[in-house]
Structure 1
Amino acid sequence: MPRLRRRDYALPADELAPRLLGHTLVRLLDGTRLAGVIVETEAYLGPEDRAAHSYNNRRTPRTEPMFGPAGTSYVYFTYGMHHCMNIAAAEVGVPQAVLIRALEPTEGLDTMRAHRATPRRPVAALRPADLCSGPAKLCQALAIDRSLTGLDLTASDQLWVEAPARDTTTGSGFLQIHTGTRIGVGYAGAWARRHLRYFLCGHPHVSSRRTGGRPWKPQGGGNPAGP
């Protein structure tokens, strides 16, 4: 399927985040496609957003991709052990981004299981829902790390996003989008209560907080999970 173009990403983060649902994140690793349908995202709205890494226009070597063109990857390392992947939104100099929170894995599941396996959770014990149901899990499963930050997703041969097929068999495009509060940003005051998390309600691959929230309605109508 065709990959997204620059103009597809050049939206405010709170518009891009729900529109990415139903699209496919693809990682090409040593000739193998690792891919999954995006089922959960979070929007980070830049300098005024107390939960954003770019709050108060904080600009560092780590956050620089957020200030770049829409469709730039922003991968950060957190808690000394996890990677998380974001996609720059809006326009150059406006440091907004969308966090990819969860995928429904569709290609390369055996490789993903090998990446996610531990002595306590061997490959045979990992269900599909264990692979990408959280931002750190999906980065581990797809081997996404800081070496992939700053990539142009419209041109990269390692990482990109594809539009969904009209005849997709995952069913994800037919689930209602709900919104809820973002996860792990309690420090952000009123911003922690903003409904900036978007997910396919009832989807088994959404991260741990699968309930709650409220239905989301796209501005101007239309199907945000469509091509």
Structure 2
Amino acid sequence: MSDAAGPEASAQAALELVQDGQTLGLGTGRAAAAFVRALGARVAQGLSVRGVPTSDATEALATEVGIPLLTLEEAGHLDATFDGADEVDPNLDVIKGYGGALVREKIVAASSDRLYILVGDEKLVDQLGQRGKLPVEVVPFARSLVQRRMIELGCKGIERLDESGASYRTDNGNLILDAEVGAIDDPAALDQALLSIPGVLGTGLFVGMTDAVVVQHGSDVEVLRRG
């Protein structure tokens, strides 16, 4: 899918998975933003849903388009989360976090009965890690320790910077180390190894969490379901 095609077709297809009265997790990023806008238009037509945003940016957009919002504490249980991804493998495992919201996204996804991922077909890979980057959210105090341990695991962690050249900060106030990786043979094992490092709050590896992926091929859409 070219950037010119945009994610609107996949967003419209994902709306078919939404039912009246549901509470939804609202992801972060380009595809998720397209879904939020499409959902807002449907809310304006009378659809009754509530949303839990995964980032400050998504909260602002959802408010702008008129989606009623709850905190995760207020919502408790979520029916489904709709989000984007940076890579999707044949098992429907994904890498997320290029947009910086990986920990909140994983918490909201884990609070949901279903996780639906929206991507363009350029995000489909044979093995996770093929695009060369795995985001890891880290407590600032632990940066040097985490970077040393990541090197020992064979995935050097490069601190992400913002547009001004300062350390990038997540909505949680933490750093992101982008691990330099190639194709990952065992995503679950790497996820656990990284999480065992003191100061690592989460990784962009979402293993065994996705229920379906809505893939946009130009103006056409395909839905891939786990199993």
Note: mean count of other Cβ atoms within 10 Å over residues 113-120 at 23.0, derived from one of structures 1, 2, originates from structure 2
Given a value of 17.1, 54 for Rg and Dmax of the Cα atoms in Å, point me to the structure among 1, 2 it was derived from. 2
When 1, 2 are compared on distance in nm of label points 7 Å out along Cα→Cβ at positions 153 and 177, the highest value belongs to 1
Parent structure of the calculated result -2500, given that helix-only ellipticity at 222 nm (-39500 (n - 2.57) for each DSSP H run of 4 or more, over all residues; to 500) is the read-out and 1, 2 the choices: 1
Taking relative contact order in percent (Cα under 8 Å, 6 or more apart) from the coordinates of each of 1, 2, which one would give 23? 2
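No value in this document is a laboratory result; all are computed from the given coordinates. Since the model is a prediction, treat every value here as computed from it, not as a measurement. Cβ atoms are built from the backbone, for glycine too; each structure is taken alone.
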